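Below you'll find a set of structures to go through.
Computed from the coordinates by the stated procedures, all read-outs in this text should not be read as laboratory data. Note that the structure is a prediction, hence the values are computed from the model and not measured. Cβ atoms are built from the backbone, for glycine too; each structure is taken alone.
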Structure 1
């Protein structure tokens, strides 16, 4: 695979660079995530919090409030920093290895997307002149999710002598906090405590427990040295240190392999027993075989989500970088989901948002649909809590999914831009229908998806009301968090309509199906209720301004005064960090794509003229303070034929973390934006759409590109698409014949189709 390595030569040792690289080079597999820290540690003044996480593993902490009003949350869930297995101190004849002492003759960090490893290679000269090559390889296994390995290879270059490894297993850990940044929050740094630390047959075990959620996890560590050594242990109540002492000769390579296992009580009945099982499994084969299995897993992954930009190596590498981090971040089971920072940092406290459904899931739906299915399974597992949340907010029926959560409980402490975002219900339904259209998995739709669709449809009837024959939805917040608690947010109303229509459609089509009949009976759905759904969907109000010929974001948006974005000092972005919320809410200004996003996901609701007018209008007043914004603007710009704009927005999106364009990657990667950069290629430049009557393509080729290629999975088939200056080629790589629409012309894809671009210019956007 081309451009499959991201490498930094001579990475800086300042605090900002170290923290950025912690996120960029982190190791994760969707279950465990370990930020990249130097095994040997840092000087005290650096102040690094070593961090490692388990997806979906949390504790509960209090939410501090000045006024405790009814229904506002008093506690929230936060992701937990679990036991630290990273530290390995290396000592040559009494001289400890440190990146901050002696001289670095060579230093580089490498992230390999094909092998699934990070590698740090250093040639170090000690203060006393000893030189050694040190190569450290880290892997979070995709083959065996609880497993994390560190392979630590040492080669003395100009000396022989004593070498000591001190491998630490530490249960005394804290969470990173920043009380001045609402995106970090985490007011309570200590949320897990070691219960016991024990040693058994050279393996250390630390059992830990969260004080309020009562969740347990166990970590175990085994150290294996390639050469005979003297081994001793120092164990106390919360820490185990394994000391290995040996002799080395010049140019003799020795290798320490540190096996770490993490198991939690959410997924395992006996996490202590499970760590032993997982360790035995890992140790039953050579490390080289574990590396091989990692490569095999990734080979299949890259085959399914293949994407390449020809002649644009930096962009191409940035996209692969993004797609690799998506795989690292997303849960591989229904007990977790995907947080905005994945498993790379504490940002947003590990909560799951709408990002999952509207950005990440479309990527996996057409590349690895089983992962997309898991994400829906997570929402199904938490449906009962969504019902409870609806009751808390005053609704007698239906389900309202929380704005931010880990296990299903609402964790948003600020309701105007949090729990008021009812559109998350429609977002989840949109993702379910997307999965269904891509897979035609009717069995899953009827057994699980349909229940979510019906219960969320009920919520819209509970929330909205008829007024003069029109169905209105008042007092909600759309995706734009700079405009809160409004009436008839266009995006929300459109998603509500979509939700209601599909509830009606599924009921009418499958009401005689045995599985669906049982579901309807279980939750008490009757045809009269379906008729109310239909009436509301047909009558729902979608704001439209005749003068501007746009869809206003909500009923009051156009009444607000403008805020000249050009006049705002650069250092005052993002606005939420420098202006009171009420000051922001009173202005006609957008944090991110809102109506513009609605025009992307449900484009057939409006004419092309309206979409264009809206795009031009909102582009002028959008700050893009959210990383979720630019990919959507790129997609819509591509649809409108604004290729240069689309390309500019795409470039910023694709390279956001790759180049740390927002200067906050140190807090964790921007997962939704990473998925958005992929969507920009497929849904933007390639014009891909999934609709009830099939899949559509309207490819364009950005100026300066030689071409691009990608693969999508649809209804069990894999389609290979190649776009260049001359033609568009569609090849059926796997599966049965498919009907596809290219530039509005239907084709039967049995083997391959070649469409000359010169003959299709009239159909391009």
Structure 2
């Protein structure tokens, strides 16, 4: 241990030779931090010594070879402040309060000035002008450029990325609760693109940081309903309630939700086996669906945050979810000269329990720590039936999952330009499948994952930032089919760069990796019958998929964003067909994958409450196994939305159009998918904005056929399915919400931090 201290002293010695001054800058209006304030230092003669821009958190640190006697603070929207110390400034000077003058700025100017970007994220500092007219986080997010929301489903989209996760203060919560948060509680919104650490499996994550001095309560309830006008009628009903009650040191929150879904679809197929057996279903009609899924989901969450100090919080959360689902298919089949009916049913029930312990805090005002320990228990009871003619096949089994995850992350500021970041994740997972009738173990799998990440961030000036790091991933896997456990180690580099050479343009570059692990169904060797000639089973030999990404983005601010991405993997997981004796199995395999993406995005304020956004891209890719033929594919994509917030009213109108045309390469065939949606909608707020109501209707279109195909061909086996996306192309979505609440926050009205009611 003494050697570690010697190394640290040697490393830190150069910094001790400098006059160091640090502090935190906040706004007098709401005690929130003021980002990127210009801090200038002067000597006794008022000679300029040095200067920095404070960080997003309002923290700043100055280093000078000479003593500092005067500090000057300047930022757009705030009064300039000069402070003088006859004895000189040294060490931590505490909180510096700036007087706001944003009330004289127009809304669009205030919004623009409260956005900051670096290589890792984009931070939007929430102002009262942004909060105006909103009762929930979902409405606030919709006002941020680059973010769109779906009125009917409450999905949050960022550019091309759909239904992105929304977290609070860096930790996971129930989605329904997150999007219902009172906007008065929200301090900043962070758009984290391709985040490292525990959220690395998501391309985009939205993190909402809350103000730390809000007290009061909020209750919200919602109902979202979807109805199809086709026969048979698909429908989806969701309802729930969320609450938050905040004391000076304790925050209680929770949610209760229920969802019912009945979805109809249409599918046809044709199989040929060993060259002499052909099975063909009746021709499909999208007005007469032959597939249905019925599900009921109930969920409950409860959490509490306790402030150990002003900079440290301990949290506990519990999630409980139960789900019951029935998937049934009906086909009229012809096999040569024989005709009969075939049916399949998948009836399963699951119980999902999670408990989490979280810590977040700041040590020595420079080291930010976060840690969590999560346990998850997952149980499934499933019955699969297949009947044709007089034959009935039944596969009853139960599955269990025990899952532990420990996470530790540290962020340390070495002055105002350099930061260090490290995190560690340890996961223990135990899967098993058993026959329920005979209580016989069918499959078991144990896995241990360790991931260590280290990174250094360098920001020499406000408009440039670079982050360099690496991940070290170790996976140890064992199951009942292997005599010895297998251990895989992977090294995954990480680089992020941000540069804004001019006011109207910035560039970003990202190189990173993410990992996707096989799930229980993919690993399990349990087999079940699909139809007369096809069976299904998993593959216990599947490896985790590591995907490498390289992306460059050029953003011409307020004009257009251009994005190019290349990604590849040697172990992508995909469906694969194998023939053994007289049976053909649908399973999974690892393969090589290459993907290119070229896209454009735009978000425009056309004036008088009219906003236009669009995403368009072209993608091309191929898959192949070692020493096999490459299979190519491509995608066309367009998503656009026009929104009109009628001035001086609580009324809004929306129109959106979505088009996607896929030709996807499989290892043994191809898959075609065409999707087109045209939505129009209106929204209004009643009861002083506490009761927002929205209605969306999809209009059937016929620019493309909306037909879908999957074609697979083996030497002695051919398989084709075909569907029609017009089944649910004519639907209505109704959303109703209601919010109540009362709260207050404290203000800094002078340097002594006196509390006053808002």
Computing helix-only ellipticity at 222 nm (-39500 (n - 2.57) for each DSSP H run of 4 or more, over all residues; to 500) for each of 1, 2, the value -1500 comes from structure 2
Value 6.2, calculated as distance in nm of label points 7 Å out along Cα→Cβ at positions 525 and 605 from one of 1, 2, is from structure 2
Output 1, 5, 9, 10, 11, 11, 11, 10, 8, 7, 6, 4, 3, 2, 1, 0, 0 (P(r) over Cα pairs in 5 Å bins from 0, in percent, for residues 285-500 alone, calculated) maps, among 1, 2, to structure 2
With distance in nm of label points 7 Å out along Cα→Cβ at positions 613 and 725 computed for every candidate in 1, 2, 2.1 is reproduced by structure 2
log10 I(q)/I(0) by the Debye sum over Cα atoms at q = 0.05, 0.08 Å⁻¹, calculated, reads -0.26, -0.68; among 1, 2 the input was structure 1
